[in-house]
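So, here come the structures, one by one.
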Structure P
Amino acid sequence: MPLPMSVIQSLIDNEVVITLKDGRVLEGKLVGYDNNMNLVLEKTKEQYNDTTRVLGTVIIRGNNIVSISVK
């Protein structure tokens, strides 16, 4: 089974969908990460309570992430 950091490395420059603990869903291009699984997304869109916002470039703290999937 691959290690989590290996999986994240393989997702660099791909469109991903990230679910956060508070129920928000973020979609964007994964451009970076660190050892704490903090992620950097570009061209990010946030979906929450049937509304969508364009956020641009964001940094997501790793302990808020529930799931990461390829779009």
Structure Q
Amino acid sequence: MTERPDWKSEVRQCIIKLGKTNFTLSDMYLFIPDLKKRTGRSENVDARIRENLQKLRDDGFIQFLEKGHYRRTR
């Protein structure tokens, strides 16, 4: 049985790969094809990204600036 991905870690790695402090939801959606391959899932990846951006905000890793705009804080 394959291990399920840790979505929060996957999304965090995508943010780090962006290499910039401020980013948008559209920037994150560019990772959808890669996340589909890594997770083996093809549905609801965009919803998983949004869900885990909220978790990363709660952890203090990112800050919401306005709709669809974020800032990496760590």
Structure R
Amino acid sequence: MHDVFFLEINSIPSVFVASTEFVTAADAQSSALGMPGMRRVYVPHPIQEATDEEVWAKADGCFDEVVRALVD
């Protein structure tokens, strides 16, 4: 989240990507950073126990949403 914040304040479009487990924490952190509207995309939780194939499927599943967030 801090990396996205840094990039955004330096005019580099960015999107925060995390698992759904972190929605509440991301809302709080982005507000604390003064950027409550920070673009973000969530993938289904869990990630850590996922196989490589499952991680690739999650990435493929959110790719279009990440691109839309960057260009909207």
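Every read-out reported here was derived from the displayed coordinates using simple, explicitly stated rules and does not represent laboratory data. No experiment lies behind these values; they were computed from the predicted model shown. Cβ atoms are built from the backbone, for glycine too; each structure is taken alone.
Among the shown structures P, Q, R, from which was the value 19, 58, 21, 2, 0 of P(r) over Cα pairs in 10 Å bins from 0, in percent calculated?
Matching structure: Q.
Comparing structures P, Q, R by distance in nm of label points 7 Å out along Cα→Cβ at positions 37 and 61, which one has the largest value?
Once distance in nm of label points 7 Å out along Cα→Cβ at positions 37 and 61 is tallied for P, Q, R, the winner is R.
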